[in-house]
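Okay, got some structures for you below.
Just so it is clear, none of the values below were taken in a lab; they were calculated from the coordinates. Only a predicted model underlies this, so the values are computations on that prediction, with no experimental measurement involved. Cβ atoms are built from the backbone, for glycine too; each structure is taken alone.
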Structure I
Amino acid sequence: MAGSIRLLIVDDEVKFLDSIAKRLELRGLEVTKATNGKDAVEFARKQKFDLALLDLKMPGMEGSEVLKILKEEHKFIEIIILTGHGSLESAVECTKLGAYGYLPKPYEFDALLDILKEAYEVRLKKKFESDQTRLQKIMDAATGSSALGILRAMKELDDDEK
């Protein structure tokens with residue numbers, strides 16, 4: 001999994017966070033670490049991430065709350081929950097909130113890499129489909145509008161992306 005996949009990892013266990021981040025950086029991912037939900041949300045507001053890996057149980061803002069905020073504010077981010085406090089109930093809740101995947105700790109590193117790869121592919125597909133729809137709307141506006149009409153249509157599309 002080489003390339004510059006931008007990954008946000010959020011976990012309040014600093015040793016675990018540092019360890020997993022280092023292992024993923026060695027695989028070519030661009031990793032940003034946060035030790036709490038508040039910092040994670042702030043980092044995501046300042047830069048774009050392709051994927052997020054969230055711990056579920058953290059002091060302050062829990063992973064499910066971070067998940068909800070990230071999905072509301074970032075159209076194409078895919079999120080995987082990685083938790084030592086998993087349950088069927090929390091897995092269902094996180095899935096309903098938009099989590100791509102849910103892994104219990106301890107985890108197998110290869111399984112984590114697989115789910116990150118799958119989530120990134122899903123993200124790319126959603127982004128591509130959105131870009132295709134956007135391009136088609138621009139083409140439709142271009143064929144039947146004046147220059148000013150085209151600009152208005154492009155502004156509407158731009159506003160939709162924000």
Structure II
Amino acid sequence: MIKKLEIERLSLVTPKTFDEVLASIDAAVAHPDMAQFFPSIQRAKSVRAMEDTINEAIGVPGLMLFAKFDHGSIIHKGAGNGGRRVIRLLIGNPLIMAGMARLVPDAGSYAPVTVLIDERSDGVHLAYDRMSSFLAPYGSSEALRIASELDAKIETLLRNAIA
């Protein structure tokens with residue numbers, strides 16, 4: 001079975017430098033030690049203990065960096081001047097993902113979400129595909145509410161990074 005999805009992409013452009021944008025996002029999300037984070041969740045003896053572990057790791061921002069991929073180093077290998085920089089960030093919150101995936105199991109395919117930061121001649125581009133647009137076709141109003149709240153968090157993060 002193939003399901004067709006229509007995705008909404010938020011695209012922002014800023015004259016700020018790549019380093020400024022990346023530093024702003026890095027400063028605004030938690031950076032737990034992933035080698036310890038996932039085993040600590042597995043060791044949790046109850047849902048409450050698991051939630052406490054996650055909340056402690058993500059802290060006040062409510063979002064964490066799961067992974068950072070340096071696409072630019074691969075795309076522009078051999079370009080001579082190093083080429084433009086492109087970074088893909090996987091950002092999210094395991095509790096938000098769980099809330100959506102309990103209602104729409106396919107939500108786990110899209111969380112954590114991707115933020116793409118791409119250095120181009122006209123500025124630094126930030127792109128984010130809205131989680132709510134991924135989940136809209138599944139018909140769960142509660143999952144859509146959770147996804148919309150996640151979208152708001154991510155979009156605020158990105159708009160603050162370029163402000």
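Between structures I, II, where is distance in nm of label points 7 Å out along Cα→Cβ at positions 8 and 96 highest?
Answer by largest value of distance in nm of label points 7 Å out along Cα→Cβ at positions 8 and 96: I.
When mean projected area of the Cα convex hull in nm² is calculated for each of structures I, II, structure II gives the greatest result.
Output the label of whichever structure in I, II has the greatest value of mean count of other Cβ atoms within 10 Å over residues 32-39. All intermediate terms of the calculation are to be shown ahead of the outcome.
Details: I: 18.4; II: 12.1.
If we compare mean count of other Cβ atoms within 10 Å over residues 32-39 over I, II, the biggest value is for I.
Here relative contact order in percent (Cα under 8 Å, 6 or more apart) was calculated and came to 17; which of the structures I, II was it taken from? The value was obtained from structure I.
Where does the value -19500 come from, among I, II, when helix-only ellipticity at 222 nm (-39500 (n - 2.57) for each DSSP H run of 4 or more, over all residues; to 500) is the thing being computed? Intermediate values should be presented prior to the final figure.
Values: I: -19500; II: -14000.
Only one of I, II returns -19500 for helix-only ellipticity at 222 nm (-39500 (n - 2.57) for each DSSP H run of 4 or more, over all residues; to 500), namely I.
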